[in-house]
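As structure tokens, here come the structures.
None of the figures in this text is laboratory data; all of them are computed from the coordinates on show. Here the structure is a predicted model, which is why all the values come from computation and not from measurement. Cβ atoms are built from the backbone, for glycine too; each structure is taken alone.
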Structure 1
Amino acid sequence: MRAGRRRSILTVVDTRLLKTFAALARTGSFTATATELHLAQSTVTVQIRTLERELGTRLFDRLPSGALPTSAGRRLLTEAEEVLDAEARLRAVAAAGNGDGAVEGPVALGAGESLCASHLPRVIASLRRSHPGIDLHLHPAGSAAAVEGLRTGRLDLVLLLEPDVADADLVARPIAREPLVYVAAPGHPLAGREAGWDQLAEQSFFVHEQGCSYSDHLVRTLLDLPGPAPRLTRFGSIEAARACVAAGLGLTLLPRATVERQLADGYLAEVHGPAIPPVPVQLTRHRRRWTSPAARAVADELTRLLAA
């Protein structure tokens, strides 16, 4: 957005109204927006009406299914988010000038379930020692939901388990690589053995939901093999897939870090199947959004600890 236009909006609009506008556009619900912003629902309604009156245009269609941004609302949303971004940057600079230089503030980090469970607890512990003023909020999310979180501004940073991130609005860099492992119950015929694709194709597989890059790659490979299609069951939870495998119902492919303890305890056993390259962990942010000092500190800590 041009600087002159941004200044004009800042002079006539209370940025609290813009925050409510952006939250309602994201949630599509007056009730959810009120909950998120800790406001009464009537306050959200009044603020949206006030903003529409000040801007001289209708921003939302009120439908039985929720609040849907109008064409004018969609156009103005990007500019409103840039104003809020500029306000956040201004407050951060002012805080740095008035304090002792400590980095602080909230940071919303999105990551897949496997990364949240296996790596992020030690990142949180380290940040509490080095940057106690940073309030890190973890949001378990699949790739599609995490990217949408970056687009809407709900998330500041995202960790994606993807070979590459081909999106012009995002900036991603690989900071680690996650080795993958086939696992089965200890009593499974393939437990601890070498297995080729022909043997794997005869098994039932419990894999992560669609959109998980390594699960999708495995499914495509299995379905491309000649012969009857293998039985494939997808779960939104890694724990659900792991439990089915431990019960002897089939195999799965997961990041080794998510099953390291179960393998060591004998709860699961490795199957030495065809090699699948480790999947990169991509630290991702929105290209046009400002990265706060707190978010940069989190990014540095993620890079340091996950690469170790």
Structure 2
Amino acid sequence: MKFLERYFFNPTLGQKLMAFALLPVSICVFVGATLRRAFSPTKQYKAAIVSVGNLVVGGSGKTPLVIALAKDYEPNCAIVLRGYKRKSKGLIVVSHNGRIVVDVNKSGDEAQLLSQRLPFATVIVSEDRHKGIEKAMKLGRRIIFLDDGFRFKCNKLNILLRSQLQPYYSFCIPSGAYRESPSAYKTADIVLNEGKEYSREVVVKNPTERMLLVTAIANPSRLEQFLPAIVGRLSYGDHSFFSKERIALEMEKSGATSVLVTEKDEVKMKDFGFPLSVLKLEMVVDPAVYSAVRDYIGRYQQYLPQS
């Protein structure tokens, strides 16, 4: 378990003392987030906007849920996200009208995965989500999914995910793993609890007898329940890009016959030439969630393209 993962979710005594020492900073984060939510203006768009987010740093299944929800609305939908740790800045259209127009370096791993799994949707990365929404609308999209859009205020259906792996303390960062107060769950339109309203199913594509696990995801320990037998593991920071040379060295040391990766990491490793085994994730979602999204989008029928 990495330092930050242990610190947030299963701290040692020393890490607990560190968390309490950092509480003044956490209080400032809490106050800032609360004031921003209270006083930021809410923009109104003539579009049906569905936001999928979480309150805790790290992975909770936001992107797989966006894929599960958005696939029913291709090709009329767009997905807008930040494009965290991409090697570019500003607003970039990653895919449109069935064409991926930039590579993973410019898009980031999540946007590239979304473009591949939703080939007829429009995918846009932008640090400013409002600019991303406006660009999607200029491209004719009136159904827009925000990946990690909870903090951005506009007319939207707010969906929050609560994963089974919960922080040890209910503090904001850096003393805890919350981006803002846990009480913000009460402001969501829909809260989905892992194990109740949603679950994850994983199958391994192209398995081999000796697989080396290589990951660059938040909280990699959440993969443990899905892992087959492996001969070793190599972990990078969340969204990091990989070193081909380092992976080749680890494969040689472990005698691995393939590299086991998540789909999000696969998009950054396709050109490395390694045999890849892929942990393919599918979300199983309560049918009531699909109904709620469909009902919400139906309220914006006047703005949607007529078939």
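So if we calculate Rg/Rh (Cα atoms, Kirkwood Rh) for every structure here (1, 2), which label has the highest result?
1
Looking at distance in nm of label points 7 Å out along Cα→Cβ at positions 51 and 227, point out which structure of 1, 2 has the largest value.
Largest value of distance in nm of label points 7 Å out along Cα→Cβ at positions 51 and 227: 1.
If helix-only ellipticity at 222 nm (-39500 (n - 2.57) for each DSSP H run of 4 or more, over all residues; to 500) is calculated from each of 1, 2, which structure is the one that comes out at -15000?
Label of the source structure: 1.
Can you rank 1, 2 by mean count of other Cβ atoms within 10 Å over residues 123-130 and just name the one with the largest value?
Largest value of mean count of other Cβ atoms within 10 Å over residues 123-130: 2.
Comparing 1, 2, where is FRET efficiency 1/(1 + (r/R0)^6) of positions 27 and 67 (r between Cβ atoms, R0 = 35 Å, to 0.05) highest?
1
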